[in-house]
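Listed after this line are the structures, all set down as structure tokens.
What follows is calculated from the coordinates using simple rules that are stated; it is not laboratory data. Being a predicted model, the structure only gives us computed values, none of them experimental. Cβ atoms are built from the backbone, for glycine too; each structure is taken alone.
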Structure I
Amino acid sequence: MPSLQHNFIPKLKDHLLSRLYQYEYDGDECQFTAVDHNHLHFVNNLNNVTELKTFRVNYTSYDVRRQQDFMQPGHGCTIMVLSREDGPGIHPFWYAQVIRAFRIPIIHVAPDTCNRSQQIMEVLWVRWLSTEPGYRWGFKEACLPKVGFVPATNDDAFGFLEPSLVICGCHLIPAFSQGRTDTLLRHGESIARQPGETDDWCAFYVNMYVLSFYLPYIF
């Protein structure tokens with residue numbers, strides 16, 4: 001299994017344990033103890049993990065129609081989830097790039113577990129983006145929302161997400177005028193970048209569109 005961080009496995013176990021204990025997702029994974037981690041076993045030591053080449057997300061469009069996004073994890077696969085932040089002026093969504101999607105067989109043997117049999121858990125490994133501070137957007141300002149990758153020096157730059165929390169895919173447009181940088185992730189090729197790329201766009205605009213259609217009047 002690929003890794004960008006030395007704490008990849010501990011963070012993965014924190015994520016899986018939070019779901020096993022049915023903790024409500026708020027964006028911050030609960031940090032469990034080493035004893036808790038030892039109670040969570042990967043079947044055959046992660047050798048049975050399946051890397052999913054595609055995944056689907058069902059959602060309802062603005063015109064109240066059932067839709068489905070068919071996505072391939074990797075560069076350009078970006079998603080949106082509901083923001084878990086409160087307060088005035090908070091952006092309603094969080095955005096992330098899906099690096100990989102996994103199907104992981106696990107066994108949980110903690111004394112308080114309610115299921116000691118093998119379970120299959122699906123996980124998205126993501127690279128988070130954050131909104132640009134102080135930037136104003138919306139129809140009144142005639143500006144699209146602007147986001148950028150969270151710097152890799154931040155412990156929350158990469159994380160894991162339950163697929164059912166994904167609203168739908170989204171389209172990010174590079175802010176070409178701001179150029180590219182290697183300050184968000186160390187210079188060089190990475191599993192989080194497109195093959196051949198050694199840096200990232202400084203920022204992106206979140207594309208928005210309104211679906212409209214014409215219904216003729218019948219007299």
Structure II
Amino acid sequence: MKKANWIFLGAMLLALQGAMAEEVKPLFENNFESAEIGKVPDGLMVLDGAFAVKEEGGNKFLELPGAPLDTFGVLFGPAVKENIAVSASIDGTKKGRRFPTFAVGSNGQGGYKLQISPGKGELELYKSDEVVAHVPYEWKSGEWTLLKLQVVKAGDGVWKVEGKAWTKGSSEPAKALISYDEKKEPSAGRASIWGQPYATTPIQFDNLMVTKVAEGK
């Protein structure tokens with residue numbers, strides 16, 4: 001093969017690799033490793049709660065204190081309507097018979113939430129303040145839990161809202177653990193994390209990410 005052809009093929013391969021890298025690049029990502037201790041990084045909007053970056057064992061994360069007892073949240077990433085996945089790692093501990101509750105969300109404050117409610121032993125999907133689906137889920141106190149929520153247009157007038165949860169160190173479930181078929185077009189809004197420190201112990205958040213998902217996936 002002529003040298004010119006090799007050069008052409010090489011250029012095409014580099015262009016393809018660049019396009020693939022661009023395709024999988026997250027819309028938003030923050031693992032807090034470069035964040036200043038005691039602060040909230042730029043790009044995060046605290047709705048309520050004394051969130052601050054902390055460090056433990058060489059790992060940085062965003063922490064919500066164990067008091068006061070209420071619902072607290074943070075918005076992050078761009079305002080998106082559909083074909084997205086929101087994920088985060090969340091850690092909390094129980095205290096006696098009291099448990100923390102935590103969630104990741106999409107489509108703004110009044111959008112969808114994937115919530116672990118250890119007191120109920122359930123993984124729940126919320127639309128605004130309404131539970132639209134729930135399944136049993138065994139949460140492990142003191143271990144990082146990964147949550148992934150996605151909203152995907154599945155056809156004309158239908159959006160599939162799906163969620164997964166798994167403990168750090170285990171494999172991501174191949175299929176969604178919980179789902180809901182939305183028949184009303186979602187509103188665009190930012191991703192979110194939520195915490196309710198009912199156990200009066202801190203809740204820690206890490207590896208916030210928003211990624212694009214292909215329509216119909």
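Which of I, II yields 29 for relative contact order in percent (Cα under 8 Å, 6 or more apart), as computed?
Matching structure: II.
Ranked on mean count of other Cβ atoms within 10 Å over residues 137-144, which label among I, II comes first with the largest value?
Largest calculated value belongs to II.
Quick check on the output: -0.25, -1.30 is log10 I(q)/I(0) by the Debye sum over Cα atoms at q = 0.07, 0.18 Å⁻¹, derived from one of I, II. Which one produced it?
Structure of origin is II.
In terms of distance in nm of label points 7 Å out along Cα→Cβ at positions 89 and 193, which of structures I, II is highest?
When distance in nm of label points 7 Å out along Cα→Cβ at positions 89 and 193 is calculated for I, II, structure I comes out on top.
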